[in-house]
Structure I
């Protein structure tokens, strides 16, 4: 297991706080790339996967775009484009209002649910390859990350 210093070839940091911040960013990128590898065979991006999981969590209830955006990991994503891509893949459906053309609801399709189930199996099989932490370590890390955002 390489240290942050070894990974980014930097011998020292001004202080531990700066090192922790860089370590979080470096590790987030590391995880992002690792998960990308698992999502690639399914032709979905992180953002598309995130939207599918959000919609699956509210299924069978539909959601509006604003609700989805408020729950996204990366809320700066172009949700309109993500929705178009997921519709073209038949993973979600957009239900337009009969009274207001600007208003619509979004729901996951059976194909979207099936795809999520396939991906979840792969994630569960590779859980410890993605995150090499014990349950206890994960608990403590979650608490520390929550504290960082406080």
Structure II
């Protein structure tokens, strides 16, 4: 690993996976000028998909851990968009987080914090971003969380 961001990730015990391929008729990211729009990354780890409804099957902490995996997926896509050099990342601009949650669950922001906190820890000030965190009655493949992002690169 090389570069400041990948070194910090290594310190944190995080290895970026190969970016996921699209599961349908879309691309994983689109670059327009110095902005990269990354398609929604779903909650998954080495054991597979992290599924279920937050508020029924998962608590806030488990939902936040699922959201962190989305952040790892986002950075993997950004690294691909940067030709393998994550240090080309200037900043995280905006995240939109979708939480598969029960109708009475109201802590979506605490769940999406799992991704936000991870990005700030890994990237410092460049990880601070605007954000939305919304409830979803269902998500593809019954995943717990899906997060899309907008990033500035050089």
Structure III
């Protein structure tokens, strides 16, 4: 198996609401609309998909239709190129309707980060650290 993540799909309660949050609020690029039943956003290296929660659970199979509790043990991360961008992205997310659940601050690992939740409660970390980026915005893991 090639080490690759191609698409991250979020099961959402309201496809239109989540589409507006990511497209209009955060500026994620897409050519799709909610009327198509699924929305894909192009990001650096990995696509982000939004799909109705119930339909996604049905696709997985019986017993997967229970939403997780407050913390599912899963976060998404948006790494930025400089420290100031962490605060800028958190402010953008807040203005788009996100709840900032952890204000930006210095981290134990030497970076600077904070967290917000999207309309369905998915946690996003916005982080700056001493890392390098590929031209497409994906990080270089070394």
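Throughout, read-outs are computed from the coordinates displayed, never taken from laboratory work. Bear in mind that the values here come from a model prediction, so they are computed numbers and not experimental data. Cβ atoms are built from the backbone, for glycine too; each structure is taken alone.
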> The value 0.75 for FRET efficiency 1/(1 + (r/R0)^6) of positions 5 and 45 (r between Cβ atoms, R0 = 25 Å, to 0.05) was derived from one model only; which of I, II, III is it?
Replying inline: II
> If P(r) over Cα pairs in 10 Å bins from 0, in percent, for residues 69-124 alone comes out at 21, 48, 22, 8, 1 when worked out from the coordinates, which of I, II, III was used?
Replying inline: II
> Quick one: distance in nm of label points 7 Å out along Cα→Cβ at positions 13 and 93 came out at 4.9 when computed from one of I, II, III, so which one is it?
Replying inline: I
> To which of I, II, III does the computed value 23.0 (mean count of other Cβ atoms within 10 Å over residues 37-44) belong?
Replying inline: II
> Can you tell which of I, II, III yields -10000 when helix-only ellipticity at 222 nm (-39500 (n - 2.57) for each DSSP H run of 4 or more, over all residues; to 500) is derived from it?
Replying inline: II
> From I, II, III, which structure was Rg/Rh (Cα atoms, Kirkwood Rh), for residues 61-100 alone = 0.98 calculated on?
Replying inline: I
